[in-house]
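S.K.: Before anything else, here is the set of structures, which you'll find just below.
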Structure P
Amino acid sequence: MTLIGMLHHRKDPKTVIKSYAYAAVAKAEGAKFFYFSPGSVNFVNSTIRGKVYENGKWIVRMMPFPDVIYNAGSPEKLANSKEIIQRLKEKIPFTTHSIGNKWNINERLKEAKEFANYLIPTEIVINTEHFFKFVMAFEKVVFKPIDGRKGKGIYFISLSENGFLVKKDSDSISYSKQQLNDLIEAKLATGTYIIQPYIQSMTKSGQVFDFRLHVQKDGEGKWVITTIYPRIAPMGSIIANINNGGFTNYLDPFLEQEFKEDAFNIKRTLEHFSLSLANHLDELQMIQYGEVIDEIGVDVGLDQNSKLWIYEVNWRPGCPPAFYLELDVVINTIKYAMFLAKNQHTITKNISALKQRKMEGKKEIPIIAITGSAGKTTTKAFVASILAKKWNIFESKDYWNTTEHTKKHAAEINPAHEAIVLEYGMAYPGVITEHCSIIQPNISIVTNIGLAHVGNFGGDISKVAHAKSELIHGMDQNGVLFLNKDDPNSSLLETQNFKGKIITIGVNSDADYRAYDVKYNDTGMNFKMMLQGQEISLFIPILGEHHVYNALNAIAVADYLGFAPLEIKLGLLFRKPPRRLTIYNCRDNITLIDDTVHSHPQGVRAAIDVLSNIGRHRKIAIIGQMRELGDLREEEYRKVGEYVVDKEIDIFITYGFRTEEMGVHAKVKGFPSNNVYHFTNKDELNQLLGKMIRKDDTILVKGASKTNMFDIVKFLDQTFS
């Protein structure tokens, strides 16, 4: 006869209502049952001072170690007895093991492509800046505690004409940005919060609803559906949880009422999904920890397109709110405990076999290399940010793009990495070939072909393209290559003999991945595109149309690798590389734009575009020297001077050797002479700026790292902080 021990953090079974039901069902199924807490375990003589239910009451009895333990207590409260529980696990099979909080479960589900596509993108909120980026990208969001239960502490926040609308329970309040900032700061000070886009399931009558899928293992160790039922929120509320006033309905009449002829298919979808997800989570627990689980509750919703989304997964869910179903839950638990006690050896062998199959089935990992005259670092950051939402990735540090860096990366990459994202720089022929000989990519991106380092190639752009083509020749010849269809110089790349797949991105051409409706906002860029057959609106937290191209490359790679649109949208909220069009909001509404890492003609014009688009009053451009242009210097300096005029910049300041040529050409084209300045001494330049800058000015500082123009940024930030 199987002896089942019910482990709980409470000492008195009378305070655990379900303990009676378990004792009664165990007796009916022919098993012995007792209740105990960790403090009653004696490892010296392998006994437990437990409680058995006899003649209408709980009686203390000294019991031998059970054949199986049903662990029913709170993992957080049982953590105080971690050592005792671990020693018990080494001797006795447990029916189930904690799979963690909502965040842990979310992270596990990302590992399987089929279930990752059902996940609502979720982030731990780092700070208020992170929070507002998320709101800008998704417009309607849910903000809630990471360990929240029963619908408590949930905020629904959306953009409105005058700021933000915040809903909690049934109350709606309008907030300014500062008021919302204060609210979020206060909440983050009390604990960890997560944020996700708000995906709403709505009945025909306008009530929010979701489905609870309750799944368990039965007496044969197989997953079965205990119940599926809808939960409907009261009118005006957006929380369907029963503890917040929500109510339930029977599944079949609810589906027939809301979905008519689709009711049968939706029911079958929910049933199939329930069992598939349970099996997947069980396999993950076995592979990662050598443990099993026996019960989960999954809350899901259907959007307006009837796409299914996982709201959250609950380990050890509460009993369904119907009296006869509570007994069904108990029967499954007791029968599975009896099965586990008799089949533990077989289950252990199955876990070992599953782990072995997992190891043997490992696929080739994506090795992604990025080169180009501009945009390498930002593209790398976008790609890495998206892939990291689901995988353990290796990402090269910002600007670590020499062959010596690649040698260091080769030594740091290990089998735990699921994707590699690298930046391959070059200033001379043969460099990219060496990169590829150290780490050969199977996915490559060439952002564009421009004039960076063109002086090292005799001023011949075709020779730059030839050097960049070394990436195409050096990568896996059956891999995937991503190219910029809008960049005319990219047509010079040597793709003729490449045997792999070529995918294009663009804004102005009919590329495979094309952005449109590109617009500036206060903190970044908005654009739209077709992705996986649907129009999607996207936001990137960095200014400049040229960065839309960098984002498109990342979107195309992620889509090719099977990432869902919402995962991509979330990943675009990346950590921007430092000093890349970084915005400083100074006093008196003065805006400072720091772009002081690299400087070449293409990048200078892109930075001037940003200044032109975000400057609302007086616009001041401070442009430094562009190196390695060779014989093209004079022509490119002339073009920059003319571009400043075309973009209606108000004050033009040049800094560095021979940069006055830009100002000369600007004046030739009609720029006011009294608004053009040139300096080779930084202190003198800063002295002018200290006198000149006034309220509402927008100032761009653009230059390469070697010219140390970041010193100008620091001076302005300190002077007008």
Structure Q
Amino acid sequence: MASVPASVECREVCRSYGKQAVLQHLNLTLKEGQVYGLLGPSGCGKTTLLKCILGKLKISHGSIRVLEKPPAFPGHEVPGRMVGYMPQDLALYHEISISETFYFFGRIHGMSTSEIKQRTSFLIAFLNLPESSRIVKKLSGGQQRRVSLGVALLQGPQLLILDEPTVGVDPVLRARIWQHLMNVVEDGKVSVIITTHYIEEARQAHMVGLMRNGKLLAEAPPDLLMTEMQVPTLEMVFLNLCKTTEEPVVRLEVDGKITRTKKTYSIQDSDDDLLILQHENSDGEEEQKDEKCHEHELKADWKMWGRYLMPKFRNIIALMIKTFMRMKRMPGFLCFQFLLPVIQIALICLCIGGDPKHLPVAVVNNETGNFSLSHRFLQHLDNKSIHQVHLNQAAALTGARNGLYWAIIGFGVNYTQSLFLRMVEQKVDPSLVESSSVHVWLDMTNQQIAFTVEQKLQEAFQGFAKDMLGNKSYLASLPVKFEEPIYGSRTPDFTDFIAPGAILSITFFWAVGLTALSFVTEKKCGLLDRCWVTGVSSLEIMLAHLLSHLFTMAVQIIAMLLFVFLVFKVPNHGSLVLIVLLTFLQGITGISFGLAISAAIDDEQSANQAAMGIFYPNLILSGIVWPMECIPYPLRYLSISLPQTYASEALRSIFSKGWGITSLIVWRGFVITIAWNAFFLILATVILKIRQ
């Protein structure tokens, strides 16, 4: 009788995390048409072994063959449609319904809509699930585990790997699951590996493997193990194996005759159906050589590698539809995404760049007449910005020292007479200059307010001089004439400076935060692992994230630009197309950066801390809130290397100067943004590949 081919073969498999060995020279064989029960305590290496079989983890030593080829071999659908996997975690999208869950995974497996509907109806009836429109998060814990099992059974895989599928499931359904597993392997084409804490339920399996400390203690039919050990239960078999020798190994080769070595039981099978678990060293080395030679014959040509590495449009579309379905179920969060950037840019335009209002300023006027020139001078002060408080000298000084006034404006007793002699009769005398001057004491602790007070006094004097001297007012002005500005207006607004950089900064970091958070959440809940096992590549996941977030980003950018241009009247002299395009590219770069952060970090808090930790240095160093020319040179080299520095300068040039893509500053901003985007995508892909 010909031997039954193996669905899974593991030979001398080792896997380590640093110096800790998780799997140690492990040999495992699963024949086609068998249910294999993998038993052992938590932490013994069961889940690690399953991930190695699936190609999710790379082994440190040895070889694994799954359905006649190594896992993750180009063109081999393991991971992919040939294998169904149910992890220990639920690994389900909680915001979508049962039918949408099955539709998502079915589309990834290349199933047609009719096939998905047919399998959904069967699985809902078989697993005793509620109506297919029920949202996953509204299901009980047991129902969610059954949906997770249904995902593994959905496409009818050749190899079914179930990690603790019966935890939290009632005994009746547990019995039905085992019965279904026995039914699906009847034709000999489907094989099942199942791990369970309920050791006795594994008696229904064709084969069981007992693991401890990363080693397989025994592999044989459960009844044969109990007979050999002369115990009534599998649990007692496991306990006896743990007590016998330091690390006992059982090799059973059935012929009704038992041969024992120092550490090995050996029973020969008369029909050549060898059940060999752990080989002695000499046999292991010989078999390892055979495996290496056999694997060496498996070579993938460039066409196979091209198909393997090329992103599948089907998977990207399925991932995008899943994202949109989740968004549809979270309207409040979606509105929050749309509104918050608008609120942020509105706050920036409202609170930054405007002139200070109603600044309390003490006025000490020692002139007594109502028609003195000091009164006429004070009438030219901008009352919207300067609130005059008339005091004596002592009260003004006390109030200023107590922080009540931002400045003191003082006029001498003979101010009018002295100014008349100085301006009309042109007498020059130090004492005359002193008495004809307006004396100002400023609180310089706030540079912007002090600058505003100084500017308003200069404007008041210019108006006062024109009022007094008429067409000869040039005699009292500085011999410097400022012509019409090359760019901008005579009354610049700091909001015009900060708005372009603020738009890019909000778009960039909003994309970073959302992407990092959603990606880390999916990874932490096991959703990315489940997608990888279905055959979705890291590049497909990242492209789907990029494309699905474009819609949200488009709404955010359009809303921000409408507020900037229509509500706050920020002037724009350039191409609106270039503004939208550069802002979009910055948002895409933010998504790529978020993917890189989440690829390297495993929890939401650390991802948020990383994003926020980068936010403020970038805001300060990129010339967004203050000119880059003010940054000292050692830091300026760091500044120009950041992804938003040249982009902000380019957008500001488009806004205020009307420059186009032919300008060096503008196209440099585009090129550097695209380069950073490519870098972050490559970095995220490499990190995911390494950690996968």
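Just so it is clear, none of the values below were taken in a lab; they were calculated from the coordinates. Note that the structure is predicted; figures quoted are calculated from it, not measured. Cβ atoms are built from the backbone, for glycine too; each structure is taken alone.
S.K.: Upon calculation of percent of Cα pairs over 19 Å apart, for residues 32-183 alone from the atomic coordinates, which of the structures P, Q produces 56?
M.R.: It traces back to Q.
S.K.: Going by mean count of other Cβ atoms within 10 Å over residues 432-439, which of structures P, Q comes out largest?
M.R.: Working: P: 18.8; Q: 15.5.
Ranking P, Q on mean count of other Cβ atoms within 10 Å over residues 432-439, first place is P.
S.K.: Taking mean count of other Cβ atoms within 10 Å over residues 40-47 as the criterion, which structure among P, Q has the greatest value?
M.R.: Working: P: 12.2; Q: 17.6.
Once mean count of other Cβ atoms within 10 Å over residues 40-47 is tallied for P, Q, the winner is Q.
S.K.: One of P, Q was used to calculate FRET efficiency 1/(1 + (r/R0)^6) of positions 512 and 568 (r between Cβ atoms, R0 = 30 Å, to 0.05), giving 0.75; which?
M.R.: The value was obtained from structure Q.
S.K.: From P, Q, which structure was Cα extents along the principal axes in Å, for residues 152-207 alone = 27, 23, 18 calculated on? Don't jump to the answer; show the numbers that get you there.
M.R.: Values: P: 39, 27, 19; Q: 27, 23, 18.
Value 27, 23, 18 for Cα extents along the principal axes in Å, for residues 152-207 alone corresponds to Q out of P, Q.
S.K.: I have 10, 34, 34, 18, 4, 0 for P(r) over Cα pairs in 10 Å bins from 0, in percent, for residues 440-591 alone, calculated from one of the structures P, Q. Which structure is it? Could you put the intermediate results ahead of the total?
M.R.: On the way: P: 10, 34, 34, 18, 4, 0; Q: 8, 23, 20, 17, 13, 9, 5, 3, 1.
Corresponding structure: P.
S.K.: I have 13 for relative contact order in percent (Cα under 8 Å, 6 or more apart), calculated from one of the structures P, Q. Which structure is it?
M.R.: On the way: P: 9; Q: 13.
Working through the options, I get structure Q.
S.K.: Compute volume of the Cα convex hull per residue in Å³, for residues 536-583 alone for each of P, Q and report the one that scores greatest.
M.R.: Greatest value across P, Q: structure P.
S.K.: Match the computed value -16500 of helix-only ellipticity at 222 nm (-39500 (n - 2.57) for each DSSP H run of 4 or more, over all residues; to 500) to one of the structures P, Q, and report its label.
M.R.: Going label by label, the one that fits is Q.
S.K.: Given a value of 3, 12, 17, 16, 13, 10, 8, 7, 6, 4, 3, 1, 0, 0 for P(r) over Cα pairs in 10 Å bins from 0, in percent, calculated from one of P, Q, which structure does it belong to?
M.R.: That value comes from structure Q.
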